1. With FRET efficiency 1/(1 + (r/R0)^6) of positions 498 and 554 (r between Cβ atoms, R0 = 30 Å, to 0.05) derived from the coordinates and found to be 0.05, which of 1, 2 does the value describe?
2. If we compute mean count of other Cβ atoms within 10 Å over residues 298-305 for structures 1, 2, which one ends up with the highest value?
3. One of 1, 2 was used to compute relative contact order in percent (Cα under 8 Å, 6 or more apart), and the result was 28. Which label is that?
4. State the single structure among 1, 2 that was used to calculate mean count of other Cβ atoms within 10 Å over residues 162-169, giving 16.2.
5. When semi-axes √(5λ) of the Cα gyration tensor in Å, for residues 170-345 alone is calculated, the result is 25, 19, 17; to which of the structures 1, 2 does this value belong?
6. Comparing structures 1, 2 by distance in nm of label points 7 Å out along Cα→Cβ at positions 98 and 194, which one has the largest value?
7. Match the computed value 23.1 of mean count of other Cβ atoms within 10 Å over residues 178-185 to one of the structures 1, 2, and report its label.
8. Assuming 24.1 is mean count of other Cβ atoms within 10 Å over residues 146-153 as calculated from a single structure, say which of 1, 2 it is.
Structure 1
Amino acid sequence: MADPKTPAPPAVDPAWRLAPAPGFSRPKGPVVLVVMDGVGIAPRDEGNAWHLARTPFLDELMRAPVHGALAAHGTAVGMPSDADMGNSEVGHNALGAGRVFDQGAKLVQNAVDDGSLVAGAAWGEVIAPCLTGGTLHLIGLWSDGNVHSNIQHVYALIDDAVAKGVHRIRLHPLLDGRDVPETSALDYVLPLEARFAELAARGVDVAVGSGGGRMITTMDRYEADWAIVERGWNAHVHGQGRGFPSASAAIGALREEKPGLVDQYLPPFVVVDADGAPVGRIEDGDAVVFFNFRGDRAIEITRAFEAPEGDFAPFERGRVPRVTFAGMMQYDGDLQLPARFLVTPPAIDRTLGEYLAKNGLRQLALSETQKFGHVTYFFNGNNSEPFDEALERYVEVPSDKVDFSERPWMKAAELTDRAIAELDAFHPDFVRINYPNGDMVGHTGQLLPAIISMEALDLCLARLVPAVLERGGVCVITADHGNCEQMFQRDKKGGFLAKTDGPGFQPLTSHTLNPVPCVIVGGGAGERFVWRDVPSPGISNLAATCLNLLGLEAPSDYRPSVIAAR
């Protein structure tokens, strides 16, 4: 007979109940999914920050009995092709969903190909005011990195707008240098200016209105630094900022003034006419499209445009133009941001987090600000809120507001401190923790800081993993995509590209196409369960793996677990 003082386990809706997994049992401690953001597997050469770093703990982990390599790019995470790098957004979607959903890049490209991008009601609402005197403004990341945006999608919008009679267009390009080579801005801006010159010759009033580097202008995320959004707002909306006759002139002058400054950090600029007046201010009656498809760096500028007067506190907006605003996609389904969007985002349902909540398991999610939304919003299938607040705890450690090459250790130590403390304070069954170092420092393109970032990560894992094992838990150590393991650009033969302006190799600031590691320790790894061969293993297989480690069978449509009971 059950002890009457022991509370009965919560009733589980039969539709959500997970069956016991044959051969597996729940460990005494938690199952901890450790995401080493931006740490892939690559040749051990002079461009591999992980290889060059002193990482004795990770090195030992990589010799554990249960380990393998997983795909984290291309079709394995819902991108259009295997030539497309993965990213943290789609990576955490895949980790949390246990299945592969078509992602923003693919969904928008499909909409371009089948014509639905410009055939929908939202696009019609956008161009309507521009047929009666309004200006069409297009704002977003101006590159073909296909992580946040793709210039071909924007050209499709411009072509359709012109064909339908829009006569005044202003583009506000945010310069990349992060998902593409770090000083490639002119490779994208000069063809744009040439294309605009052709349209101008046909009588269309087109110009670049304003712009700036993505890490300085407009594209903040997770409210890490609203000043970034404020700079963009002032440039795009008010036409406030340093003036130049063209975007290319701005890029050339800013580079000349500060040699070595890469595109993502170029200051904001405004394009002005011969009298010094801005040519692209956003006015009442205009239309604005933010053309990024990825949500994390689009939400804050969307809020700035859509929040009513008196209901926006992050910065003083000044004049708020009455415009028809749309996003390329809806960036936050919970908050309905934006209200109008051109392409429907993926509908990710029945995530690992939701199943665990429905089955009464306690969950802990931790990261510092830079990746906090990834272990919460993206992991939960693009949902901001917990599925069950009583069973879930979300912990954010504030990130430094500096160039991460200056603080390559980031907040890894503080994050580790908090994670270990929460193991005893909250007693979670499942933990997901993201260490951003390999990605955020890898994006700087600076090898030495990337090496230090990996050494800091190793020190923290050497504390976290034993703490989990001491409590009877299991650790799954993996990554969401590659980055810091390949810090130099390669030529077509596989060698490193030499710099054109001095000694050394050309930095690679983008993610990579490399597989990522997966190591499982604790819970009898190698004795009670082993790594098994599954078709095309990718990071989406880890949701089922974590469920098995919790003693539960995965839903039948989840990608199969990478472990098997002996």
Structure 2
Amino acid sequence: MNIEKLVDAAQEKILPDLVLKNGNVLNVFTGEILKQDIAVCDGYIVGTGSYNGRTETDVSGKYIVPGFINAHLHVESSMVTPAEYSMEELRHGTTTVITDPHEIANVGGTGALADILSSARKSPINYYVMLPSCVPSTPFEHAGAELDAEDLITFKGDSNVLGLGEMMNTVGVLGNDSMVDDKLRAFSDMIIDGHAPAVTGKQLNAYICAGIDTDHESTTYEEALEKLRCGLAVLVREGSASKNLEAIISGVVKNNTDTSMLAFCTDDKHLADIKKEGTIRHNIQKAIALGLSPVKAFQMATINAARIYRLRKTGAIACGYKADLVVLDDLESVSISNVYKSGKPVGEIVPPAVKKYPAAARSALHPLFSVNYAPLPENAFEIPVKDTYDVIGIIKNQIITEHLRLSHDEVMNGMKDGSIRKIAVIERHHATGNFACAYIKGYGLTHGAVGTTVAHDSHNIIVIGDNDSDMHKAAEELKNIKGGYIIVADGRVTGALPLEIGGLMSMKSADEFIPMLDDVIDKAHKAGVEPEIDPFITLSFMALPVIPKLRITDCGLFDVESFSFTDIS
């Protein structure tokens, strides 16, 4: 930053590089909309008011708001590289992302983290990283790597690192687990993200006392309100599978709740959904449609998130701030006319090349480019006959599940009518031979099997099906394509989407990738997966043993509320 040049441009001793003339400018500090010019020099705002510039663009009748901030996400869930993801965010007005790369870290460890931070430095947007706190998420599963406090401290000084990612090991926090405490102490001077679904009362108080600053797991207004009252920043989530915005914002509007500690996030969102509707742009639109004032919605999308994550000179249209701007045709519909990143219109930003990972890089990052599971026994997917079964119950549009207890007859009838299917997780990093199989209700699937190596957060193979043979075939094909999505029926692959980077991300461009993604999702729905369910994102969360109520890992069926395995294991 050339301070002298900015000072001179602010006084028009030299002409600013760019002036947006006659815009209706949202001041997120005061909540006012003022008719002003915006002067930009060297990528920073040097003045608002009346200015002349070397380049002038008339934006009469349009609204100008700060660039949006996505306050919590996992880029890996888009299934493309950070470079491709960033460009899609930018086109929809998001100029800052706060990412937690715990998906790829669970597969590739510190090597994968270093690779992600290298990509962050080349990103066309403000690309920040929260270092993953829980690799693996619990000791009740097998991931590709384990990261302790010393591993994370190595990356602490990176300029793109803001703090410690979501602390999912709630039991470890409340029980003063020494490894958890080491991480919390190591990052006590930075932001620490939380992950506290359904944590309440004195346990919530204790969790916050450990140094937690945020939470994005509220599914109801009441849960969000309790966390706000305790001083947590609440990140309102609206992604492809988890849609919590309506429940929370409806309560905020009804009760006129203060929004200064609320921000928007997506957590996990498919690239096809992002291309269609954006991320934070979509959240703003939905919040306004629910009755939240546009000013409050834009504050949540900008300055609130910047303050929560201590981002200096970001999230507002004011002197000395980054010239990250969104020009709108209309405030309430969030109809985007143009986006500026550091004063440069999005159309002039050259996207970074998609990293191709040549042979040498693949060798150095070997765990990212293999699927390694032990041979499965013929009876791997057989479930012992019992009088009563613990069954995972899917809840539509949520990633929380029900813990059902169903009789043998109910389960067998469900297998016949299609309401119940088998679900299995197979360890795929170290060929340990670990696998588990159980029953799940509410997924659909008329016949065959659906499988993926995207299985939060350890990313083992997860397969669902109505017959053992197709489930075997699905696992085999996932190994052959080195990870991704697969659909099998009668021993034949009917849909496939290779994700060659860690079994999580593709090296293809967004334009190449999205039609392939749309095709495999469409095929899964045609195979009978419930229309309200994202076939693969929903499936991927069934293996995450930190979100209530019942999950399955490679070690067995796991009751999150008691934090122990059920008797099936």
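1. Considering all the candidates, the number was obtained from 1.
2. Working: 1: 24.5; 2: 27.0.
The maximum falls on structure 2.
3. Working: 1: 28; 2: 15.
The structure behind it is 1.
4. This figure was derived from 1.
5. Attributed to the structure labelled 1.
6. Going through 1, 2 one by one, distance in nm of label points 7 Å out along Cα→Cβ at positions 98 and 194 peaks for structure 1.
7. Values: 1: 23.1; 2: 16.8.
Here the read-out was taken from 1.
8. Working through the options, I get structure 1.
Throughout, read-outs are computed from the coordinates displayed, never taken from laboratory work. Predicted, not measured: the structure shown is a model, and the values here were computed from it. Cβ atoms are built from the backbone, for glycine too; each structure is taken alone.
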